[in-house]
Structure 1
Amino acid sequence: MKLITKIIVLFIASAGGLIAADYFIAGFSITHDPVQFLILSGLFTVLQFFLKPLLRLLFLPLIFITLGLFTLVINALLLFALDIWSLNLTIEGLTPLFIATLIITAAHFVATLLWHPTAA
């Protein structure tokens, strides 16, 4: 039951982060079709749930050396991969990618705090 709740919270945080990034960042746009947006959010959730732990394990020395800041690079790589794989997301440049990464990471952090207050 905890696993399903974690996936749902991650999905909601991903959707909220993508919507916020689309609203606030010029050069970052998502589709406005609700079904395509849900598919995009689901794909991003799958990337975050399955691929991110593997990348964190692979880059553990860099995460340790940078005191955790390399996690932002991993999140940016996942968002960039989503941009490449999906036609429903368009990121025009590194600056929108970096700012969107910060917004989505903040959305995930807030969702984690709300879901499990002792986790952070």
Structure 2
Amino acid sequence: MAVKKEENTTNNPTWSPNAAAALGYAPFVGWLAAIALLLVEKDKSVRWNAVQALIFGLLIIVTTSIMKGIIVLNLLSPLVWIAGMVIQLVWVVKAYQKQDTRMPYLSELTDRLLKKAYQ
């Protein structure tokens, strides 16, 4: 007896919103996932987390690049990068558990950017 397999006939991705939000914060590949989620996902919380993940990733890249240009701070730039990875891993867990991932200043900037995008 054959069992009929249900197919996803909608255009919605099969990711749950919390898994999609968590993917945006993943170290190394999170920025790619965040860009893809911004283009595809309709859920506002997933889009918000994707924007915050992109801003945070850019912040880490810019900060470590500036620090590498200054000889004295060059030794500390790996510590900033490691701290950024730890924060991203914490955010992955929090986003997957549907907990709040708001960070001072960063979340306010995310709110302003999304508000401008949806006007």
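Just so it is clear, none of the values below were taken in a lab; they were calculated from the coordinates. Computed from a predicted model, the values in this text were never measured in an experiment. Cβ atoms are built from the backbone, for glycine too; each structure is taken alone.
General remarks:
- Ranked by distance in nm of label points 7 Å out along Cα→Cβ at positions 54 and 70, structures 1, 2 are led by 2, which has the greatest value.
- Origin of the derived value 17.4, 72 (Rg and Dmax of the Cα atoms in Å; candidates 1, 2): 2
- Comparison across structures 1, 2 (criterion: distance in nm of label points 7 Å out along Cα→Cβ at positions 78 and 94) gives the highest value for 2.
- Looking at relative contact order in percent (Cα under 8 Å, 6 or more apart) over structures 1, 2, structure 1 comes out largest.
- Mean count of other Cβ atoms within 10 Å over residues 30-37 from the coordinates reads 19.1; which among 1, 2: 2
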